[in-house]
Structure I
C-alpha cells in the first residue's frame with residue numbers, strides 16, 4: 001500500500017499513543033480498507049483521507065456505556081431495533097466515507113457493506129436510524145463538522161445526537177419530512193428532556209451517576 005504520508009500513520013497502538021491527537025493521510029478507499037485491517041486502532045475514512053482521532057478517555061467510555069444501556073432498555077420490547085457500539089462501522093454511500101460512531105441504532109435488517117472482493121462486511125452497516133457521538137476535546141470539532149455533514153448523507157438516518165462529556169449538553173439534529181431539512185435543538189439542563197426518535201429521554205437519565 002502506498003500512502004501520501006505514511007510516517008503519520010503508525011501501525012501499533014503504542015506508536016499511536018505517541019502521535020498527535022488527530023492524524024490524517026490522503027489515501028484511496030482500497031488503501032483505507034487494507035490499513036484498517038493491519039493497524040491496532042480504529043481509523044476512519046472521510047473526504048479521501050484516512051483519519052485517526054486520539055483514544056477515548058475513561059469518562060468518554062463510561063458515558064458511551066450509559067447511553068448504550070439506556071437505549072437498550074428503551075427499545076427492549078422492540079425486536080426490530082438493535083443498538084451497536086463503536087466497533088460497528090458506518091458506510092456512507094453518497095460520499096464513500098467509512099466512519100465509527102460511538103453508538104449506532106439500526107431498525108430492521110442491517111444493510112451490510114459489500115466489499116470490493118464481493119464479500120459482505122458484517123462489521124459495516126449502511127442503514128442506521130440513530131447515531132450518537134459523545135463529544136470530547138479532541139473530537140468535538142471533527143464530530144460537529146465533517147462527520148455531521150457526512151452523517152446527513154445517509155438516506156436512513158432520522159436523528160443524530162451529540163452528547164457532551166464535560167457538562168450537561170445534548171445537541172440533536174432531527175430529519176424533517178423534507179429529507180434535506182433538519183431540526184436542530186440543544187438542551188443544557190439536567191431538569192430538561194430531549195426527544196430521541198419516538199421517545200422522550202431526560203438528561204438526568206443520560207447523565208445518571210456521571211461525574212463531570
Structure II
C-alpha cells in the first residue's frame with residue numbers, strides 16, 4: 001500500500017469522524033431544546049415569572065407572538081409575564097407540548113421547532129373562573145448563546161378551546177374522599193393527611209432539575 005492510498009484512507013476516516021461528531025452534536029442540541037421547551041411549559045403552569053423570562057434569549061430579536069399581540073425583546077416578555085408576579089392559588093395553566101419536530105440549522109447556532117400543546121386552563125377573574133381545555137400550536141425559534149439553548153421567538157395559535165361550564169374540581173375536592181375515609185382499597189403504609197401540601201390549590205410540585213438556562 002503506497003503513501004497516497006494511506007493518506008486517502010486517513011482523510012476519509014477523518015471526514016467520517018467529523019460527520020459523526022456533527023451528528024452527535026445535533027442530537028444533543030435537539031435534546032437540549034426539547035428540555036428547554038418542556039421546562040418552559042412547567043414554569044407556565046403556575047406562571048413562574050422569572051423562570052419563564054430566563055428561558056428567553058437576550059437578543060433584541062426576541063418575539064412573543066401571543067393572542068394579545070406581539071411583545072418584542074426580552075423586556076417585552078418581562079412586561080407580558082410581570083402581571084403574574086403575585087401567585088394566585090386558583091390559577092392553573094397546564095399546557096403540554098407534544099409531537100415536537102425540531103430542526104437545527106447547519107450553523108448549529110439556531111433552530112426551529114413545531115409543537116402541539118394541549119392542556120387545561122383555570123383562570124380566575126372578576127366575573128368568576130374561566131375553565132377550558134385548549135388545543136394550541138407552537139411554531140418557535142431557538143438560539144444558542146454561550147453554549148445554552150434559549151427561546152428566540154414564540155408563535156402561538158389556539159385552533160380550538162372547550163369551555164367547561166359545570167365546574168372544575170380543585171385539589172382539595174380531589175382529596176376530599178380520601179380525607180373523609182371513603183378510600184376502600186388496601187390501607188397505605190403511610191396515610192394521606194391534611195398537612196400534605198400536594199392537594200392544596202397553588203402548590204408547586206418541586207422540580208428535580210436545574211433551570212436549563214440559568215442552572216438555578
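Bear in mind these aren't lab numbers, they're just calculated from the coordinates by the rules spelled out. Everything numeric here is computed off the predicted structure, so don't read it as measured data. Cβ atoms are built from the backbone, for glycine too; each structure is taken alone.
Points worth noting:
- Test item: helix-only ellipticity at 222 nm (-39500 (n - 2.57) for each DSSP H run of 4 or more, over all residues; to 500) calculated as -10500, pick one of I, II: II
- With relative contact order in percent (Cα under 8 Å, 6 or more apart) derived as 14, matching label from I, II: I
- Once mean projected area of the Cα convex hull in nm² is evaluated on every structure in I, II, the highest one turns out to be II.
- Structure (I, II) behind the derived value 0.15 of FRET efficiency 1/(1 + (r/R0)^6) of positions 106 and 178 (r between Cβ atoms, R0 = 41 Å, to 0.05): II
- Among I, II, structure where FRET efficiency 1/(1 + (r/R0)^6) of positions 18 and 194 (r between Cβ atoms, R0 = 41 Å, to 0.05) as derived comes to 0.10: II
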